[in-house]
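Multiple structures follow.
Any read-out appearing in this document is the output of simple, stated calculations on the displayed coordinates, not a laboratory observation. No experiment lies behind these values; they were computed from the predicted model shown. Cβ atoms are built from the backbone, for glycine too; each structure is taken alone.
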Structure 1
Amino acid sequence: MILGITGSIGSGKTTAAGIFSRHHYSVIDADRIGHEILKKNFPIRKRIINEFGKEILDNSKNINRKKLGDIVFNDKKKSRKLNSIMHQAIIKEIKNQIQRIKNQCGGNAKVVIDAPLLLETKTKNLVDKVIVVNADKRKIFARSKHFSKSEIERILKMQMPLNEKIRHSDFVIDNNKDLAHLEKQAEKIIEKLNQK
């Protein structure tokens, strides 16, 4: 069983994925894969630097994700360009990780892919069920400590609207209350899936 968990920035996808991991699901974090690619995949690093300029580099010549984010979250065309460079490599690594998990666990492999752009990309073709974590803007602002309000607004504009994501989902988790409420809903989904 391969699940995809998605939602908007600050909705609580990663927290929800962590709950599934306590129930023997292996978590694949698409964001973490993206960070690794920016650090270690030299052909892709080179393409990104050529595309967005050397001003995205920090003093150690690493790609500064904040600087890159400032560019792509203000320009849909540039955001699409970055995604076209990154997504193929991210999906390839997700497939590799799924294969490794299947090799270890056989037919009973349980995987959850934590991916903000699950529905916007071909990642959705890898999953059996889609779970959307829903939260209102007030909660999103409160949880996204690393970003200013205006940055969050810009990121949300770039992402598929939550109500549209919900239309494509098999399950919705409401994350407008506390952690116990989130856990209860995730566990209900796990119970349903275990019955199938």
Structure 2
Amino acid sequence: MNQLKGTVVSVHTGASGQFGKNEQPSIMVEVEGIAGDRHGSSKRAAWAVTDKQPEGTVRRNERIWSAISVEELMQITEDMDLAEPLTAATIGANFCFEGIPEFSRLPRGTTFRFPSGAELQVENFNPPCLGMGKKLAELMQTRSGKQLENTAFSKASKLSRGLVGVVEVAGEVRSGDTVDIIVYEHPSWLARTELP
């Protein structure tokens, strides 16, 4: 079993209709969602572009939480030539971690375990969205003074936008917590044989 350790740099929640999220000293994660967060529900409406279901269909919410790493934010900031560092709060992430190599490439099924006993499970990579890119183009300035394009964020964060997932075990997550990461590995005995 492959295990990693990281640090919780910051935690965030945001109300419905609010751009970005507010940093908190700690947040409660419940199986149904994160208290006080706009994505804090076990259900959500399907999106036309990315979901299998028709737009608006009520479906399971596999995006109860979102997370990114400090290292990825630094890389995106550099690639976008931003005058000010991009933060987890600005891009609407609930968690910002540090010290986890290739954070966005952690596979589905990976578990994040916190000192309180809270556990998060990775469901998917979080693809960058054009809506976020447009908002960042309005708000952020480049070091060169060049106007940001609406697609700049999508291009810069294509492989480093972070992860989304569900809550396996409820509990409190605090800024400064050490997190144990159990990286999912597909059991060799479950490998499919080639079909004729």
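Each of the structures 1, 2 was assessed by distance in nm of label points 7 Å out along Cα→Cβ at positions 20 and 172; the largest value belongs to 2. Looking across 1, 2, the calculation of distance in nm of label points 7 Å out along Cα→Cβ at positions 100 and 116 that yields 2.3 traces back to 1. When Cα extents along the principal axes in Å is computed for each of 1, 2, the one that comes out at 53, 41, 28 is 1.
I have 32 for relative contact order in percent (Cα under 8 Å, 6 or more apart), calculated from one of the structures 1, 2. Which structure is it? Value 32 for relative contact order in percent (Cα under 8 Å, 6 or more apart) corresponds to 2 out of 1, 2. Determine which structure produced the value 3.4 for distance in nm of label points 7 Å out along Cα→Cβ at positions 4 and 180, calculated from the coordinates; the candidates are 1, 2. The value was obtained from structure 1. Taking -17500 as the value of helix-only ellipticity at 222 nm (-39500 (n - 2.57) for each DSSP H run of 4 or more, over all residues; to 500) derived from one of the structures shown (1, 2), identify that structure. Considering all the candidates, the number was obtained from 1.
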